[in-house]
Structure P
Amino acid sequence: MGKYADRYFQVHPWKIIEEGFDPDYSQVAESIFSLGNEYTGLRGYFDEGYSGPRLQGSYLNGVYERRMLPKSGYKGMLPFTEFMVNTVDWVYTRISSGEQVLDLAKCRFSDFRRELDLRTGVLTRRFVWHIDEHTAVEICFERFTSMEQEQLVGQKLTLRAAKGSPVLTLRLGLDFTCPHVSVGSPMFRPLSAAAGEARAEILAETKETRQQVWAGAVFHGLTDTRDASAEGIPALEECFTLEPGQARTVTRVVTLCTARTEAEKQTMARRTADAKQLLARTEYETLKDASAAWWEKQWKVSDIEIDGDPENQQGIRFCIFQLHQTLHTAKYGAVFGAKGLTGEAYNGNTFWDSEVCCLPFYLFNNPEAAKSFLKFRCDTLPEAMERAAALDCKGAFYPIATISGRECCDLWQHASLQLQASTGVAYGLWNYVHQTGDKEFLYAFGSRMLVEISRMLATRGDWDPVTHQYGYYCVMGPDEFQMMVHHNAYTNFMGKKTLIFALETLGAMEHEAPDAYAALGVTLEELADWQEKADRMYLPYDENTKLFEQHMGYFHLPHVDINAIPPEQFPLYSHWSYERIYRNDMVKQPDVLMFFLLYGSEFTREQLEANFDFYEPRCIHESSLSPSIHSILACRLGRLAKAESLFDFATRMDLDNYNRNTCEGLHTTSIAGAWMNIVCGFGGLRTDAATLTLAPSIPKGWTGYSFRVCTGGSILEVTVDQHSVKLQLLQGSGIRAVLYGKEINIDAVPAVFAMEEAQ
């Protein structure tokens, strides 16, 4: 594979540092320096404005717009799509001196440095603006999004006369005129705005969905201001002179309120009044310190330490940091966008792999967030049932991409042919219950999803007229380079596992929760039908080669040497036509190998080895998640050199811009995969085993590493070096586990095992 690292940021164990500014890398840096707190997200664009290339993005969870699609005469085609929308620029700042306006695309500057402190969640940027040969001002911007009070965010600006006595005009405000980049125009219409007495506020509404956003700001450090508002931009302005060496600091605290539904609109006036009171009593430094304290507490639980590999130490902490920014309470909606809240690509939609690959991080770090994550699917079951009906199925057909619960993917082949969102929801539910034992949630909420997904699976498939086995025709599996295939192995396998899980759940409910079971309205005929289809699900497997055929006819496709593809042709979708991609055996991302990851305990080492050796050389890793999955499986095979090379790719996917598209936003699923890569790969944690199972290994170049996982209400710390494995409970009572195939008890007293015993 011809992809390589584009190393730009300095390596540091706890910081992301940009020393000097490269305009060609500005949009990549905007993505890397994104801040968020689940409720809101802000790309790392320049506070003061910038006329060079940029993607100015400020987003709010669950705030979206709608775009109508061309009307089609075919049933099942989407009438519209929905996308996360750019909202208010709450760091809006303009600085000028005379006729000269600060713009790093045009002005002379020096000593540029930007750094994101992962320990505290604070982003700092400083540089010296050379106004003329006699005058210069040192400027420092600081911003953060509160992790304690998610609706609050803050900015600090410090100006110091570095040379001469600069005369400056400072304008601060809230800007609702920012265009949504993919559309080219603002998505909001201002309803009201005001500025004065060190305050600014604005209420605006999306043009189609009529969702409302209110933003209010309180400024500290302004003395003599005038109203400098423009349409859609309430702002205050002050002119002042800095004497040589003199510094001036101004802070702002901003609160953001959303009304995404009509019910929320009814309470908007009360909530904005409460927000104003909150702003009046909130100090910038106090808010920042509280947010930093949240991070300190979180790092004690979820940090991963690596000795001997500074690049990947930085990489994995960046990944963990972004996962917490994307979701940590799910109080404000559990939409887990493929770009999080860092960019407009993928329209802010949640994709099918969220439950499969992102949920594990939260299961082992924040189970309540994982539960809320699944609750989003429960709440949007009616939309999934509507989609199933449109596709001539019973039950629920979950969308491959969504922000509201409705299907948002405007590519019909993905929206109509991919069943893995539905089976992914079922898998996420199974994994959650498997790890937490929360049958109450399963019976009260999950069971209804399982029933409706099973009804879809039982009506979407057909019987093979020759083999008399059940399976799915005209589908697209995880490998999206293969369209309209029959009997995709992943689709059929996950369909089988989903039906079995549903039958097991209903069987237990009949005795343990009979009233809830009766309310589901499942008939004996349905249960018998599901059982027969699960028992006779077709899985294309060759006993001699131990290979699962990815889909019917895959073994007869023309071969492509993926290593011969030039790096400049990535991403492939932008350089190859669809039909050129679809007509060969090149694999976009793991397909067969995907179910080896999820249910590895059901397969032999011989089977894993055969399928890994066949499919891995054909995988182009066009999906950012792909390297981690392959790396985990390489660990299970004891191929650490291979695992290491793939891990480097995964953990620094965005930091080193491997796919040349970090400018569009971060790859949150890949980020989650990097965490899995250490914990489930090198750490050997198995999520499908009956008992907590570990089989740690260590890369050759590492001195050691450690990680922590929450399991059964306890916190387990795993510490590994080149010779030993240490297990210790940091919180909770003793737990049973399997280490290298042997059952052990773990408690608060550290237990040390020799590495060679494992291998």
Structure Q
Amino acid sequence: MFIHKYRVSIIGVFCALLVFAVYFSLPQNLSFNFDFKRFFPKDDASVKAFETYRETFGSDDDFLFVALESNEGNILRKTQLATLDTITAQLANIPNVRNVQSITSFQDILFLKQVVGFMPTIKQPAKLSPVAIPLLRFDSSFTNDVERIKKDPRLYGRLLGNDSMSAAIILFVDSMGFDTSVAFMDEVHQIISNQWEGDHHYVGRANFEREGKRIAIVEFVKTSLLSVALVIAAFIVFFKNPTSIGFSLITMLVALAFFTGMLGLFQVDIDPISALYPVIILIVGVSDVIHITSKYITEVKSGKAKGEAIESTLRSIGLATFLTSATTAIGFCSLFTSKVVPIRIFGLAAAVGIMITFLVVIFLTLALFTYIPPTKLKNLDFGDSFFTEQLKKLYHFTLRKGRAISVGFIGFLAICFWGISTINTDLDIATGLPRGEKLTDDFYFFEKHYSGFRPYEILLEAKGDYSLDDYEILVMINSIVEAMHKEEDLSTTLSILDVYKQFNYGKNLRNSFDDYALPDSMSYSSFQALKADLPPTSFTRIGLVSEDGKVGRISSTVKDLGTSDINKINIRLQQHFAEHVDPNKLSVQITGTGTLIDQNNAYLRQNLLFGLSGAVLIIGLVMAVLFKNWKFLVISIIPNVFPLVFGAAVMGVLQISLDATTSMIFAISFGIAVDDTIHFLSKLRLELAKSQNLENAIYHTTLETGRPIIVTSIILFFGFLVMLFAKAPGMMYVGLLVSLTLFSAVFADLFLIPILCRSILKKDY
């Protein structure tokens, strides 16, 4: 009665709140964050070690790789290299750029004898002095320098493409915020586009953040529009009445606006997984709308007044609708147990959004529907006769074939467990990149023509009184570097060792690359006196050793091999550490963002099981309180575990990787799938209260709840299937898997629940 009496005030309040919601939903009021380090657990020892690394050397992904592709074939031509040199110099002047490397800026240190003294009449003594010599000179030495570049192992696959068709520029940059990164990339792009005629490619965090924001906005809008289109189609099929369709659609759009406004008001980060939000809010909300409005219309068609119809609707299914929203929210809240912050935020935001949608549906939908004349509602045809006939057949089928259905489900479960055993946990970066985007094309270009760009870092720490430039320590570091060079998938390395290798190479006037090696102890001793005179080099400027000389890094990159193959590299290197490094003198640890990404996969599997178990337990307790009968608890849990097993089996069969995104399907599916179970069992309990005849109760429950269960399940199926249009493979897989999981859930509800009720409740009724 309240909603009908104060409907004008209710609509007015929603209109006022809508103004604020729309304002906070504007792109400038939303917070975008695409730093994948947010996916690292905060309290892990490896993460803490990486934070120490970052404090000393900065982030290992504070770089931008730029590849300039020749449109004339071989890039090692004077005109093209001259342009490359100009671009390199201009990029070095951009704010936040600490250092720039290219084959035109790279320098070798040569040691030349210089005459000293002041009196020309006196024989001048000579000393060996370090001099920086460009790797590439645009004079008479050009041809010889180019030939040297072709053979230089330091450049192949790093600054020069493996087919000599492109050359790379590496920009080492300061850590930048999102807005700064976007402005930085715009300036880089302008410099290159104005001067380079061939194709160019980018890889690096700054580019990812710029493109990530654009893609996230597009995906959010696209999924919203597709979901709205599906909602409209569902309402057209269900209501067949323009006013009912319009009011229901308004409710959904208001709910979405409220949710988006909440994201903006509380500055909830928008990231690649945020494309799921519109689908969840709209499609899950439609289920509530259909359940509420169908019951309200049924009450009106029975001859009740509007106020009485609302009261009867809320008394009959109000609690069940609230519980379905609450259990769905609980399913998402299970993600809050994750150590991965973005997943926790996603779960909490989705849970709040679902409850907001519930409140909007209850108050706004019913308030709007009171403006529809009862005569129009009474003429609505929901296909009752068709559904009734089919549901009668379904009831009799489960009654006759109960044992066969049970055996079939058990057999199918056995097959599913086999599928689960094949789940792929081997992850790579490529699987998460958006389809059809230049961002992805650039990634594959670097993977094909260069030695990869995924950072691979080894943290070094000298123990006791030792420092990293002690010869004994350098010998250990050299053994590590040699072991890394045996790994074909690792690029060339940079470390303090390269300074000494430069000395050995430079003292022989770079005659042979065989001289690019750690000098013997005698040469090393002589070099110590000269080291202070070294000019700044590309090695010392990018931060390879701490100021006190105690902490250092071996920096490399690796191709996007997947966690399994990279882990094999880690194991081989760790075995080398154990055999050739004295832990009392030198501490060695593999670290970096790539390593943490791999370790994070293990956390996902652990948190998945823990979080889902928690959700099942909480929802089970809700069922126990609702039904006050442990038998109903058992009945409610079994059919909702089956869809999860089925979804996991599909993942295994299709070889869909379990990652940060796809791990969410189980929480989403369980939270939503349990809704129909609640509606079925709530109605069953009411029927049992009227009559103690179990079969009669199952029969009437099947006929009344079957249609809303089937209709909402179809909507949910196609609603999440909308995500197949997402560019991010992870989002696409979530849409596919959730759709299939919910599709299996409706079979479990309509076939298994009646059979379980007959088996478990037969002694009580």
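Taken together, the values in this text are just the output of simple stated rules run on the coordinates, not laboratory data. The shown structure was predicted, so the numbers you read here are calculated from the model rather than taken from an experiment. Cβ atoms are built from the backbone, for glycine too; each structure is taken alone.
From P, Q, which structure was semi-axes √(5λ) of the Cα gyration tensor in Å = 66, 28, 21 calculated on? Can you show the working numbers first?
On the way: P: 45, 30, 26; Q: 66, 28, 21.
The read-out comes from structure Q.
With Cα Rg over 2.2 N^0.38 Å, for residues 296-663 alone coming out at 0.98, pick the structure among P, Q it was computed from. The value was obtained from structure P. Taking 19 as the value of relative contact order in percent (Cα under 8 Å, 6 or more apart) derived from one of the structures shown (P, Q), identify that structure. Source structure: Q.
Source structure of the calculated read-out (helix-only ellipticity at 222 nm (-39500 (n - 2.57) for each DSSP H run of 4 or more, over all residues; to 500), -9000) within P, Q: P.
When mean count of other Cβ atoms within 10 Å over residues 168-175 is calculated for each of structures P, Q, structure P gives the greatest result. Suppose you compute FRET efficiency 1/(1 + (r/R0)^6) of positions 104 and 688 (r between Cβ atoms, R0 = 41 Å, to 0.05) for every structure in P, Q: which one lands on 0.00? Only structure Q yields this read-out. I have 15.5 for mean count of other Cβ atoms within 10 Å over residues 96-103, calculated from one of the structures P, Q. Which structure is it? The read-out comes from structure P.
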